[in-house]
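Novice: These notes open a run of structures that come right after.
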Structure P
């Protein structure tokens, strides 16, 4: 999908991950500076169900966001990453973060993580997101008149974004879970298939994220680092 979106062999790579049979898939979109924005989602799934919500919904939107971002000049270099083995304990993202030098980590202005989209309108896991990144997303949602709600799912586990927080990198996680959809036991079950997706909501999430990714290029450099929570 990255290749079809225009990410050529020069900028598309696989990162072998220790402890995993599958690599992280990385697509680089160069900018005019050495500052970086990472956009990520895990592509693995559990054996039950088809894994459409968790997390085809996040992984498959990565190439579309790449295609949207490449259409205009940018200051930041964007790194789009499909992480392996999130379901096994954030193995792919943890490995990626551990391999970064301090210089590489300090160059990252923001990390946007997408997980379990399309069950309903766009949600932000605000308690596990940088406040300024959350405020920027709310601003774009307001400008687009796009739905956005806060839905913290602290009791349900962790995400790939949290591995970046450990290196004091501002991060934000976008999802679509509510207590109702969680209680319906869609994730990690046979119900996780295409029929669970609300495609109009999924499109609205893409529309919001495409604008947000572009907006981050304008504002992310101004974000001062603050201790990870």
Structure Q
């Protein structure tokens, strides 16, 4: 389950991340988006996000979760698209399900926003909203939960042209690559913002604590005085970049 889009800055799209993932081996990685954003650290001002939670479900818990999503959650009989009524620039929630021969994606616009009038999709949207709330705090079936520690991150680099030279910043921390080491995607249809996959060790070079959930606007200053803003998005177990 992933929620994104809507009226946001274009660069935000590159740091959007599924708030719930279940994998075939029973690994589950999730975070409640309503509590994801933390207050910036008083010492450095960097806006951090809360870490994801992970656990390993047994087979019975996996099957129960899938049955709930397909049945009570409505995904089994859902259409591919549910457009919102009279709500502009709201985010969309996408459920992607690949299990038991079922390969389906359901996108619901403005899920969780009140509809101004009755809609034929009302019962389906209510089922999706209830499912989303259950996935934000899923039943782990007794499995032990821990913080998810990413092995790599997507680093998104912006030229911070409007930032004062006196703003608190970190000296460019990597000797093996500079700003040019961040490259736009080779896909011409995607956003052409410079990105780079950073290992956990490379992120640790920043010298900042509490980055497991990601962070926004880490200011980096190069030796020639240019200032860049770095955003970090943790990679999930199935992601390479």
Structure R
């Protein structure tokens, strides 16, 4: 099986200091870049997160503060990484809810202008859950009939994700070997921001997907209750979510 590609696709996985998209940082990133002709390039980057790695995270991925203290910061690798993914489609496992939002936060922190929303994105976990409903290790065993060794290392997880997607295409006749189809199939919500705090309704208008104004048009809420915008901007929301609501506010020209 070979992916039917119109442009390169980058599979990637992050290991981080914790699981809070808004405050945690990347400590390791692996990407597997697959060209339309099938050529593959893999690279793993260790990163100094400039903050302590939580004990729980270290026990999961095996990376400790001492391991990354002399590594480059994200700011030092961001521009090269942006060039590597420029013009590429993206893919990962559970990345639409975690890896993509966290990567976007990292780029925003160092003022590297990368709009990940412009990339088509395939989440093989969403495909897996829609078809079978299991975990990455179980998915690897189920689809590839192999045990996932070194689970929670970014390199092992990235390679497994790629192999799982190829096996999914082999198994399910209803899946088209097309990035356009797989990206659309991977979607869970019409998210405006990465975390799904703001989504599009059936008319393509931005609405809240949480809190007391859930289901209401964002622009209408900001018009009636300007303090809600201020509350969100001062709250513990990801930078990208704040960027989205600011764009909506500016578009509406509210006071």
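Rule-based calculations on the coordinates, nothing more; no lab input. These numbers come from a predicted model, not from an experiment.
Novice: Identify the structure, out of P, Q, R, from whose coordinates Cα extents along the principal axes in Å, for residues 62-173 alone was calculated to give 42, 35, 20.
Specialist: That value comes from structure R.
Novice: Figure out for me which of the structures P, Q, R the number -4000 belongs to, where helix-only ellipticity at 222 nm (-39500 (n - 2.57) for each DSSP H run of 4 or more, over all residues; to 500) was derived from the coordinates.
Specialist: Q
Novice: As an exercise: Rg and Dmax of the Cα atoms in Å, calculated from one structure in P, Q, R, equals 19.0, 59. Which structure is it?
Specialist: Traced to structure R.
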